[in-house]
Structure P
Amino acid sequence: MKNNNTAKQLPIYIQISELLHREIAAGHWLPGDKLPIEAELATKLGVAVGTLRKSLAKLEEDGLLERRQGSGNYVKRAPDGQAIYQFFHLELREGGGIPTASTLSVSVDDNDYVSKQLALKEDEPHQLWCIKRERYLNRQLVAMEQIWFRHAHAKSLQASDLHESLYLHYRENFSFWISRVEDEIDCICPSEWVTQGLGLDPETVLPRVQRRSWSNEGNIEEFSFTWYHPEKARYIARWH
């Protein structure tokens, strides 16, 4: 079943608040630092000042910013890991980028390798939902994704049911949320749908992120592959 651009998109102000959340988490602004003036920051992000103010209000509500009347916006504290995109480690080569996604297909799959990665028991149904997506940063296509999770979580599923952030979808529609992930990175020549989607030669070798995602209950709930264009994006993880 092919469905393009039908996922539930996050409001622009949430996308911007998530981007700023990631910038603070990356240490680009430290506690006590003053953010650029609103007009300047809005122009840089390509949004209206009113939209930016809604984003800043969200960060203030989350306890990350302090808005001082007549002075500006200051970082109050570092994030505590509650961002929607807290585990998203791709950014543009020049840094940053607002993540969005477009679902290409939703299908039912039975994959032995993935079943092992999800640690499915022998007596547990091995039917899986398989989702193929395009990943964008600042509306620039940078990666292709293939994601699997248990079919038992949803009797039926189509692209229009899904959020751009699947982790948000799990939190709102299933009985768990993702609390930690494990990534392995290698380089391979991927399937043709990946290279074709990225506009590359079929023989191109690409970096691939293989991820297992654990729920708050300690179960491996998702397995995924992400192939990204190394001339457009980079994988990065930061600790402070």
Structure Q
Amino acid sequence: MSFLKIHVFESVTSTNETAKAFAQKGAQGGEVVIAKTQTAGRGRLNRQWVSEKGNLFCSVILRPEIEAKKATHFTFVAAVAVAECLQKYLKEGIELKWPNDVLVHRKKICGILLELETKADKVDFIILGIGINVNETKFPPGFLHPPTSLKLSTKKDIDLEIFQKEILESLFHWVQVYLKEGFSPIQKAWQKRSVVHGQTVEIEDQGQRICGKGMGINEDGALVIETDAKKRIPIYSGDLVCF
């Protein structure tokens, strides 16, 4: 897969919505939407994503020939790709938080939002949205876990155009790895950076809280936790609220 076309906008409501509209009109896998700002940027569970200039907001259209149940694998593909790219700028502290965040020293720097449409039990298209705090230095209050940016972490201004190119190159490399070798190398790469491996964690899902020791992710991308009774259970949805 290579870059077929990159659509760049000054401002959109959200890059995911724009990419979805392109995909519904027949855009091919590998097309990318990038915006300098978003007026209605959102993350997982429709949470607001602050979308000021100087940061990265992009969505990639993918059309892999896979079962719909495997689509969530691409959230982990994106997380591994972002982490690898950040390693060029940061020597340490890059961590991955289930299910869709990239952290630097326990502070959120990137969120990933995957959406898809299906035909029967197959993927029609995936929209893989990536938001990265690049040159942001001030954040509004109210975050459960404090955010950070690449500029705050490196104490340097980041060339956004170069960084965008590096992110997309890393992403398409890992997409190729997945398409050729399956989820196993992605799973291994993700778990090497997991913030919860071996740690006591607490997950909140629909008002219920589940506690246990984080044991990594399984072949479906579910978070596996070990209870006090030494029973391992997969968690398919929820928020990691304590780790």
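Looking at FRET efficiency 1/(1 + (r/R0)^6) of positions 131 and 227 (r between Cβ atoms, R0 = 41 Å, to 0.05) for structures P, Q, the greatest value goes to P.
Each of P, Q could give mean count of other Cβ atoms within 10 Å over residues 67-74, but the derived value 18.1 comes from Q. In terms of relative contact order in percent (Cα under 8 Å, 6 or more apart), the structure with the greatest value among P, Q is P. In this comparison of P, Q, the computed figure 26, 23, 17 for semi-axes √(5λ) of the Cα gyration tensor in Å is attributed to Q.
Readers should treat all values here as calculations from the given coordinates under stated rules, not as data from a laboratory. Keep in mind the model is a prediction, meaning the values are calculated, not measured. Cβ atoms are built from the backbone, for glycine too; each structure is taken alone.
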